[in-house]
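Please treat every number below as a calculation from the coordinates, not as lab data. As the structure is a computational prediction, the values presented were derived from the model and not from experiment. Cβ atoms are built from the backbone, for glycine too; each structure is taken alone.
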Structure P
Amino acid sequence: MQSNTRTYLIQSILFIVTIITTTMAGAEWMYGNIFSFVYDFFRYIGGESADTQVIPHKAMGWAEFISGFQFSIPFLVILTVHEFGHYFVARAHQVKVTLPYYIPLWFGFTQSIGTMGAFIRITSVVKSRLKFFDIGIAGPLAGFLVALVVLWYGFTHLPPPEFIFTIHPEYAKFGLNYPQFVYENAPGGLILGDNILFWLFKTYIADPARLPHANEIIHYPYLFAGYLALFFTSLNLIPIGQLDGGHVLYGLIGKKKFNFAAPILFGIFAFYAGFGLFRHDSFATGSSEVFYEQLFYLFLYIYFLYICYRRITDIPSTSLMIALIIVVGQFALSYIRPDWEGYSGFLPFVFILGRFLGVKHPETEENEPMDLPRIILGIFALIIFIISFSPKPFIEL
């Protein structure tokens, strides 16, 4: 089999599998259940007692799977448009690039979104700052426009409020006043933290009489798909390293200014992600066991920051000093504002950026400045980042 044919076959298989896994994941979010073959597996390994101990929900089948397309289709359309935005602009600039590779990911025993996204491979050297800018900005802009359409459709086609009783039949006995009865007595669940754009849609586009409670938005597939699209768009537009936002900022300000600004922006991001893990009163306890446990976790956290910064500087002591400065700053701010906290869910992304993707941008031979239309597009991308970014995107109750 020729190399190109084999590559196309792999890409096609990954795409088909991703359609299946995102559809299953979408159904799981909609109904809060799992599929029957997983249910049967746990029964097989756990016996009849597994019915209630391992799998507390009714298992799902083909009907629920078909419903899951309401999530997978809009979500994958947004993802695909994003990737082909990169692809077509790269081809227009005569940069060699592959078709998208989709990454399926589904657990079965716990909820996921069915994918880790997609990527295209640039197989030739990009020597131009302008080309980096164009290729980098094309994906987020294209995906963002489709996400707006999905969100508009989702918020203007909300089902009647009684729809929630098809997901939670146990709520029906309380009627539409169910929130004041069920949430206090049934902790757990997931709330999507607002960003500016999502808040605007909820406030000015949605019919207030049909707008679901914050605890239930995850069961509305178009809203959930649109929200996830905004979340991943904002992550991609963080102006660091070889993220799309990094390409955009590098194109706007050039290598020298970018390599000065990017580590600072990365430090702010890392500071926010870890803020609140340790506070000025974390060690104020009478128990020596708790004290040493907290101290151990603090050392682990400092080492985590150290390895995240290790690729930014060639001097190990500098990386350690930066890690210590961040920790001291977090302790100091927690003393001044004890009611503030960051979002530790960003820490894995901090690690991926610092350790693998890199914070600085590769140098280009051609460093032509951006023209006015590109500068305007760059500013627009920054605005998209601001209105799409959620400080606390996923809040577990």
Structure Q
Amino acid sequence: MRVCLVNTFHYRRGGDSTYAFDLAYLLESRGDKVVHFAMRHPMNEPSPFDPYLVSNVDYRAIAEQGSAIHKLAAFPRSLYSREARRKFARLLDDTKPDVVHLQNFRRHLTFSILPEAKKRSIPVVMTAHDYDVICPSSLLFAGGRVCEACQGHAYYRAALVRCKDGSLAGSLAVALEGYFARIMRYYKLIDLIITPSRFAKSKMVECGRDEHTIRVIPNFIDTSRYEPDYSNDGFIMASSRLSSEKGLDLLIAALGRLPETRLVIAGDGPCRDALEQLAVKLGLRNAEFIGYVARDRLLAMVAKARFVVVPSKCLENFPYSVLEAFALGKPVIASRMGGMPEMVVDGETGLLFESGDAAALAEKIAYLERNADLVREMGGKARRRVETEFDSDTHYRSIRQAYDEARG
């Protein structure tokens, strides 16, 4: 089968990009052919499909530094790109894929590409890595807590709660995008939506999506590329974008109750200064911020951690940080949010706590630190879980079945 994978970024930028690269490798290892459609970027991996890539647009830089004229000019481009449609059409004609598989494509590649696939009777599958289908900001999160204000297609509420980075202009833009996609019926051009978690599917059905057009296929991890390490260097680890929905402030507050616990936080983002200031305010000497870390080094550090903490306040879908920790033999303490309870079996592969409760999180951390044998036992169960439930073979069979279903 020839599969066209569509993802804005052609480098390992986040969970969606990690999935796209791993899926491409999986498909090609089974004899399928993969073609890529993406945006140009200085960090992109080399690709034979470079001539088809769309010009780079950095909306965040425009929002922060651009003039009013630049911001106004960028908005229509975020809804519809003639360049993306033209280049995508040429890619489809030149490579003739059997199926198009969308990952993250809004705003940079835009919905404009979808009619070109339907014009050629090519089925379209989409993996929903977040909540784009039902939420203008994609996170179901605003004002420091879970937000479902736009349920029922009331996208104007996004502007009222300023859910896009606290910006009125940004929130209004994503609200208008929601109405634009609905008016143009773009989601009707997607034959099948894949959600990595059962929770995400339930949310989409709750918001009016037809459950018969949604399939649950968990993310996977190729465990042959991860060597588990059941030893540790005495620290616990958290790695994510440093933004409010990730709950790192809660973890730092919990650490204030655990003066002997050493925490390493990897990642960067808009909340880094505030988090570092919070650590100083609490007088913490046991929290280390190491900023952005290249993937290989990050995985090496996770392998030497006691365990990993994922304290998210948002409704996480199926985060790779949990899968990678499991593959490296590390249990995970995670908030009981979104799809994470489908990954972390409480008391077996890690522990769950109620989001927002710093005392409960501190108690869970202290419990694992007192029980080194249990940590090793949980790490072994976590590794076996990804080997048997979130493995490459299972995922390949499920994806091929989804492709065949979309093709009719």
> The value 23.5 for Kirkwood radius over Cα pairs in Å was derived from one model only; which of P, Q is it?
Replying inline: P
> Here relative contact order in percent (Cα under 8 Å, 6 or more apart) has been calculated and equals 20, so which of P, Q was it run on?
Replying inline: P
>> Tell me which structure, out of P, Q, gives -19000 once helix-only ellipticity at 222 nm (-39500 (n - 2.57) for each DSSP H run of 4 or more, over all residues; to 500) is calculated.
In response: P
> Which of the displayed structures (P, Q) returns the greatest value of mean count of other Cβ atoms within 10 Å over residues 269-276 on calculation?
Replying inline: P
>> Computing FRET efficiency 1/(1 + (r/R0)^6) of positions 61 and 125 (r between Cβ atoms, R0 = 35 Å, to 0.05) for each of P, Q, which one ends up highest?
In response: Q
